[in-house]
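Just so you know, all these numbers are worked out from the coordinates, no wet-lab data involved. Model, not experiment: these values are computed from the prediction. Cβ atoms are built from the backbone, for glycine too; each structure is taken alone.
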Structure P
Amino acid sequence: MNYIRSFMFSIGMLASILFFSVAGVTFYLLFVPFPIRYRFITQWSRFTLWWLNLTCGINYQVEGAAHIPDKPAILFCKHQSTWETLALQQIFPPQVWVLKRELMWLPLFGWAMATLKPIAIDRNAGRKAVKRIIEIGTERLRSGLWVVIFPEGTRVPPGETKRFGIGGALLAEKSGYPVVPVAHNAGEFWPRRTFLKKPGTVKVVVGPPIESKGRSAAEINQLAQEWIEKTMSQIEQHPRDAL
C-alpha cells in the first residue's frame, strides 16, 4: 500500500512541477513582478504538501512560530529530506536560497528556480563561493527577503550530523542580520534517496533568533549547531551521534 501511495504522490508531484515550471518561466519572460511570481510559484509547495498528506499521510506541526521575527533573517535549517525545501516556503516569509548552481541547469524546473533570485554558487569555488554568499545574501536581506541556508551542505540521514559550513555564519557576521535555527525530523518520514514514504507528523521546531552583531562566524555557527542538534535529539527517533 505504501508503494501505491508513494507512486500516486510522485505522479502528482511531477505533473505539478511541469505546470508550475512552465508558468513560472512564462511569467518571467512577460516581466511579471517578482512578488507576484513568488506568490504564484510557491503555490506549488502548498499543493505538494497537500498532495503528500492526501496520498501518503504526511502532515506537520510547527513549534516556536512565535520566534519568527518580523524582519528579514538568515534561516539555518537541518537538511534531511526534500520535504523541508517545500515546507519552509509555507512556514516563513518570502525567501531566497543558497544552492548549488548545477540546479539552475535543469530543464524547466531549474529555469523556474532561477527566476526566484536564488544565490547559486559553485561549491568547488572555495572563497569565491563564500564571497558570493556574503555579497548577494546581504543584498537580498536588505531588499526584505530571508536567506535560507542548509549549513551542513547536503542531506544528512536521521541520527547523524555534519560540521556546519562557514558561509552562512559569515553572512550573518558581515551583514548583522540574525540567524533563526530550525530543527525537524522529516527524514523519518521522507528519507533521502528513498521512494517509499512513511505516514506521520513531521515535527518542526523554530528556535529563538541568534543575534549576530558582536559575534564571530565561528561563535554563530557553534550556537546554531548546538541548538539544532540538541533539539534534534528531542524530536528524532534515532539516537544522536556525538558532535
Structure Q
Amino acid sequence: MKIHYLQHVPFEGIGSMEGYFHSKGHEVQSIKLYQNDEFPLIDDIDWLIVMGGPMGVYDYEEYPWLEREIEFIKSVIISKKLVLGICLGAQLIASCLGAKIKKNKFKEIGWFPIGKPDKDNSTILSNIFSEKLTAFHWHGDTFDLPEGATLLASSDICQNQAFSIFDRIFGFQFHLETTSESANLLIENCSDDLDSSEYVQSAKEILCDENRFICINKIMDAVLSQIEMSFIK
C-alpha cells in the first residue's frame, strides 16, 4: 500500500504507525505542509493519514495552506480512499464533511479514559473500542459528529472522541500512536499548553509510565491491521 501522511509541524509525525507500516512493507511518505510540500496525485494514494498540530482548523490567516489542505482531503474522500485523521486531523476531516469545529469545554492533555458509547456502533473497529481504555490526549478543540458518521468512542470530558464513516473514513480525537519520544517532543514544543487546569496533566505525569505508551501503540497496531484487512477484502 502507498501511505501518505499530512504533517503540520516538524515535531508531530506518525509515531508508532511508522514502524507498523514498514513492518508490512508499505510505502510511507510525509507531506510536510509547514514547508509547503506539494500534495501527491490522488491516484498515488491508497491511504491518507492526517496528523495533529497546535493550530486550529480555523487558523487560515496564520496557516494559509489549511484551505488547500481541506480541499485536498475532500478530493481524497470523494475518491474513496482510506482516510484516517488524528486530533487536528480528525477535526479537519469533520470540517470537510460539514461538521462544526469548536472549543471543547475543557482542554484535555494527558492520560484519560475513553469508552464505547451507549448506542450501537457496529463497525470494523467495534471490537477494539468495546472496552474502556486509557488514551493519550492533547487538544483544546473538538468536532460535531459529521452526517452519516458512527460514534466509536466517547468520554465525560469530550463527547465525540472517535468516528467512522463507511468503515473507510476514521477520525480519532485522541492519540494511540504517541510514543514516549513523540510525547517528549510535544512537551518541549507546546509547554505553554500545560497550564495545570482541571484536565491537563504535568510533564512528569505524562511521562511517568513507559508501559502506557506501549499499550496504546499495541492498540494502534490493531486498529491499523483491522482497517488494512478490510481494505484488502
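Details
- Of structures P, Q, the largest value of mean count of other Cβ atoms within 10 Å over residues 89-96 belongs to Q.
- Source structure (of P, Q) for helix-only ellipticity at 222 nm (-39500 (n - 2.57) for each DSSP H run of 4 or more, over all residues; to 500), computed value -14500: P
- Of the structures P, Q, the one that 1.9 was derived from, the read-out being distance in nm of label points 7 Å out along Cα→Cβ at positions 161 and 177: Q
- Test item: Kirkwood radius over Cα pairs in Å calculated as 17.6, pick one of P, Q: Q
- Comparison across structures P, Q (criterion: relative contact order in percent (Cα under 8 Å, 6 or more apart)) gives the highest value for P.
- Entry that produces 0.30 once FRET efficiency 1/(1 + (r/R0)^6) of positions 1 and 73 (r between Cβ atoms, R0 = 35 Å, to 0.05) is calculated, selected from P, Q: P
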